[in-house]
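Some structures are shown below for you to check.
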Structure P
Amino acid sequence: MRRAARLDDNHPEIVSAFKKLGCSVLDIHSLKNCGDLLISRNLKSAIVEVKDGSKPPSARKLTSGEEKFRKGWQGLYFVVEDVSDVIALVRALEK
């Protein structure tokens, strides 16, 4: 039996930031070897992997499964570590 997927400590804050900036957010963190969120803004969608920017770089690396998914994903894929990353991503989607 698979254990529940672990959330980064900043996950709720990141979800809240996306929503406050007008994004649709689907939390998909429980899917194995995928991103944590599916977000959409201005008819553009992206998979988002949430990493905790307060942790050391070694703890923020993508797992091998996440990396394999990222390399095979043909759509938009981003890693965010904090709210400033969320703001930058949403601004990019608005263009």
Structure Q
Amino acid sequence: MKEFLRRVYKKNGNIVYRKIADEFIMVPIVHEIGDLNSIYTLNEVGALVWELIDGTRSIKDIKDIILQEYEVTSEQADADIKEFIAALEEISAVRLFS
């Protein structure tokens, strides 16, 4: 887990992210606009993690912010962030920067 916490990720520039009403939406612009399978909705915590991924913050930095903002255990934050980053990697929304 320590190695994972040191990782820094960068967003894929082909992802459009917007807050629409009370929802946070991510849309890859490389797919056809009619492909609804390419629209992703993020919860509030996922949206914050997405916003914090900037190519300079480590996963540990992001985790520390999550722990300050939300009532969650360190272990739960670790698991949730790891799962979310894996999902982002699977759809090529982020890449390992360092």
Structure R
Amino acid sequence: MKIINCTSAVTQVTQVKKATYLGDYVIRVLFSDGSEKAIDFKSFLKRASHPSIRKYLNEDELKNFKITHGNINWNDYELIFPIDDLYNGIIE
């Protein structure tokens, strides 16, 4: 039997570390890899037809988020986006 030393690359999972509401439907997000994005949610919310999503056009509702398990979460998962979308700044 031959023993081969293997090293595997560890894939780092990117998470939301901090998020700050800037105003006018924009949230600045700091990710665990140090990158930062200002994400505009306005066009997504205006296109939405479902009332449970459209209610976030009220900025008081939109800025009432929490960071849960490395993601931005509104009202106990009523509204949440894939981390990849947040990281790429594309909210559809």
(message) Looking just at relative contact order in percent (Cα under 8 Å, 6 or more apart), which of the labels P, Q, R belongs to the structure with the highest value?
(response) Q
(request) Determine which structure produced the value 12.8, 43 for Rg and Dmax of the Cα atoms in Å, calculated from the coordinates; the candidates are P, Q, R. (result) P
(request) Taking -9500 as the value of helix-only ellipticity at 222 nm (-39500 (n - 2.57) for each DSSP H run of 4 or more, over all residues; to 500) derived from one of the structures shown (P, Q, R), identify that structure. (result) P
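Every read-out reported here was derived from the displayed coordinates using simple, explicitly stated rules and does not represent laboratory data. Note that this is a predicted model, so its numbers are computed, not measured.
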